[in-house]
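Next up, some structures in structure tokens.
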Structure 1
Amino acid sequence: MTAHQLDRPKSLTAMAFDRLLESITHGEIAYGTMLSEKAVAETFGTSKTPIREAFFQLQSLGLVEIRPQKGCFVPFPTLDQVRELCELRIELECYALRLSMQRDPKKLLKAMTKTIGQMEAMRDDYQHETYHKLDQDFHKAFFIACGNALLGEVYGSIDPRIQALRANFSSPNETLFDISKTEHHAIVEAIAKDDVAAATQTIRDHISRVRDIYSDGISKLKQSDPMLADH
């Protein structure tokens with residue numbers, strides 16, 4: 001009989017972590033939300049122990065804060081945290097793109113062209129969450145083709161925070177859709193021409209523009225409800 005390795009079922013902690021991670025990065029659990037171990041455990045049908053462990057894992061990703069005697073909550077990012085995250089994202093993406101263009105430009109171009117085609121197909125039937133998933137795939141293509149798994153792991157460690165920001169502060173907008181589409185096309189065209197400088201500069205401009213959108217959202221939130229923003 002041929003031996004087959006069986007997939008181990010996920011632990012309760014892993015399942016709780018996955019569900020909470022998805023809810024936070026999709027904006028279903030928004031910034032400022034308090035999370036009760038008891039309430040989440042009852043919702044998931046588990047004891048509080050796997051929920052507590054999942055909270056600690058989420059805290060290691062910077063998605064929640066656990067305060068003794070107060071509980072766990074999803075904190076609003078500060079303007080400095082948004083700036084730092086976007087600065088790191090720019091450097092990681094530009095470096096991964098340079099490596100990809102050196103090592104496997106055909107694979108990179110094929111993946112990005114496919115994703116852009118899927119984005120274009122949504123023009124008349126825009127679905128916000130689906131578009132964001134495609135945008136995520138577009139940027140992850142740099143790391144898939146770069147030939148450096150560790151670089152991809154580092155990016156993966158900050159990606160949940162990127163997705164949470166996007167879910168909370170990036171709303172459906174036809175103008176922004178067109179700007180994003182133009183920037184994506186410019187990146188692909190630069191790659192096709194082997195123009196590293198143009199490709200990386202477009203990425204810098206693209207992420208800087210997104211940073212300003214997030215920062216503006218946080219600033220407006222502070223103006224409307226200072227106590228909520230500082231929660």
Structure 2
Amino acid sequence: MKDISISDWVLIATTIILATAAFLTPLVGEYIKHRWSGPVLRLSYAARPPGSHKTRLNVRLSEAQVEKCETYYFRLAIENDGKTQAHNCEVVLEQVWFGNSKGGLELLSQFGPIGLPWGSGYTDFVDINPSRVFFCDFLTIPDEAAQKWFAMFGNYIDFPGYTAGNNGLVLCTRAAFYSQPNRLPPGVYRFHVAVFAENATPVRAAIEVDWSGQWRSHDAEMFKECTVRQFARTS
């Protein structure tokens with residue numbers, strides 16, 4: 001068998017290096033593109049319109065009877081701070097923690113992750129352009145009359161032991177399951193929320209809500225009765 005010469009080894013090594021480079025170059029290019037010029041999602045909350053405000057709510061009792069009520073909406077703003085479009089974005093309520101009698105927070109163990117709806121009738125998944133802001137429905141507090149009617153219609157799955165009345169904090173989830181509540185009594189809660197996209201790093205936040213249960217007609221007064229604070233989280 002003929003020995004392989006140095007020039008042959010150089011040729012073989014060069015071929016391997018070129019083939020490897022041809023394979024890796026597109027992958028490295030995509031990584032750099034995603035890392036430095038891809039979408040960057042940001043989640044925020046503000047106690048002012050259009051994120052949070054009072055609006056009219058018509059409750060249809062029959063074909064001829066409509067009850068005119070009011071409700072407060074609390075929405076989360078999702079913005080793309082990157083340079084390219086974020087694809088198939090969704091917001092998920094992952095966990096609910098509630099204030100216990102000891103002054104701490106306790107995980108609501110029977111609550112599983114569930115999607116939150118985009119406002120203005122968008123689909124479950126949206127594409128967000130750079131510098132574009134989308135609002136996601138998070139919580140709502142209908143007035144007592146509206147909650148009474150919705151409870152009669154079976155729209156609510158109440159927090160275990162909630163018997164205080166129609167002054168609950170209603171989660172704006174895309175679906176309601178009998179195994180987990182969507183109406184919470186007055187109290188302190190911490191919600192773990194995450195934003196996911198097909199081509200962006202997930203963004204997570206903790207939203208703490210303190211609801212006194214006292215309905216107010218004016219936004220400024222209501223936002224003192226129901227305070228919302230945002231915290232960063234990594235898991």
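Just so you know, all these numbers are worked out from the coordinates, no wet-lab data involved. Values in this document were obtained by computation on a predicted structure and should not be read as measured data. Cβ atoms are built from the backbone, for glycine too; each structure is taken alone.
Can you say which of 1, 2 returns 14.2 when mean count of other Cβ atoms within 10 Å over residues 65-72 is computed? The correct label is 2.
When relative contact order in percent (Cα under 8 Å, 6 or more apart) is computed across structures 1, 2, the figure 19 traces back to 2. Upon calculation of FRET efficiency 1/(1 + (r/R0)^6) of positions 193 and 217 (r between Cβ atoms, R0 = 35 Å, to 0.05) from the atomic coordinates, which of the structures 1, 2 produces 0.50? Attributed to the structure labelled 1.
A value of -0.68, -1.15, -1.20 for log10 I(q)/I(0) by the Debye sum over Cα atoms at q = 0.14, 0.25, 0.27 Å⁻¹, for residues 73-152 alone, calculated from one of 1, 2, originates in structure 2. Among the shown structures 1, 2, from which was the value 20.5 of mean projected area of the Cα convex hull in nm² calculated? Clearly, the read-out refers to 2. To test your reading of the models, identify which of 1, 2 gives -7000 for helix-only ellipticity at 222 nm (-39500 (n - 2.57) for each DSSP H run of 4 or more, over all residues; to 500) when calculated. Derived from 2, not from the others.
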